[in-house]
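What follows is a set of structures to go through.
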Structure 1
């Protein structure tokens, strides 16, 4: 049984439509796939309609959160995977709406800074290409830079124009992770921190922070991920065992925006069944 619990569609920063993501999962021979777009559930309905016999869809989202470092006080970006929550939860609907607006405002501001600097980027065109309820992200700007012939790939765009520290970078106000865990739990869902020790992405949370989040109600940690090397995976497995956290594995598939193929990393079926058994907010979609 092959299970991938982290994948994105065009409703955030992937390049496959929600239905296209389902097709990609089938071609990859997956039995279970989760749709986890950033800060939106807009793709759930389309993906559910496309599920064929033999495939199961896990509705989810990847929430943009922050955690205060206990030593420096610095705000650390943490991506929180949420599964099988009630998408109609009023608190969650309001917070996801705020996050999407934060993302769109940031995207436009970055595009405007580029245009003001003489780069061939049209902010209106960048925004018009987003689906109505999609969460905008820097990969959308990367695509604009590729169309303009300024870069050859998404990674080239990030290295040259979009990374933190670039003159075009704009931050945003994300949700405190403790609040996000509480909201998902109240909506009947379960939570897993995505790529928690992916140090190539920037500062990461400390083990003591992870312990506090486990006590708060965090369900698991995504360990088998393309951005975790073998020593990091071993370190996280030890922490997860100590803290009683479930261990997942996922590709973090983004279509052509990232090189990793869907199904490149997977979750153990026993862990998957445990995740599903703990959730009460919504149900998996069985083809």
Structure 2
């Protein structure tokens, strides 16, 4: 049992639905569900009763939720008090799930070099949640494939060609690359990234296409040969069994990624410099790619 599991336990008890609790904490529903399952497995008994309307505490969960809430609250107070005199600069940054590994790998050499004076807390979530966290001042920096809006200090840090994930048994897998016409007669899997619409969805959505917010589900659908799935090249770090990645040449055949620094971070001289240095490391990697 750890404090994160207890935090999720308290949040789900409060909101009554895993999705609502996950949205409130700006993390994925899968992360919350997994943590709760691990907690219940460690305890050997369920804490919730699952119904088609949501999730509610069972008798055992009701016995412990108040104490868990106190522990979480006291931990947060202790954590804040212990960090008051922290000598290193701490920065919170969030990345989309699909590109987290790429951007983290880019930053790792910089972080190792500056580990004596910089700590980075990383959150990976849906792209839409990156914007929500940034707008609510819950992070100092955020990366997204969408701009962060007027008056925001954001910069382009990477551009990536689009690839399509295709089942190796799909007839399209024999092609060298795909064009818009190749997409006409095959179901498309739209990874919505937490948004309600997208360029592809607006322009091309047809009966039989899929809309998903779970990246693992998107790849599972490809493995089942249910459709093909567009993904930025920089998100593909290794080969995947049963799947080929084909270049795409056509409308919207690349993604841009932007990094924004929050106003509250810019007001603190040391944190502002740390954020700008981190963003410069991302920019430099984008230039070298």
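Every number in this text was worked out from the coordinates using simple rules, so none of it is lab data. Remember, predicted model here, so these are calculated numbers, not experimental data.
Computing Rg and Dmax of the Cα atoms in Å, for residues 195-266 alone gives 15.2, 47 for which of 1, 2? Kindly include the intermediate steps, with their values, before the conclusion.
Values: 1: 12.6, 37; 2: 15.2, 47.
It must be structure 2, since only it matches.
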Highest-scoring structure on mean projected area of the Cα convex hull in nm² (candidates 1, 2) is 2
When 1, 2 are compared on relative contact order in percent (Cα under 8 Å, 6 or more apart), the highest value belongs to 1
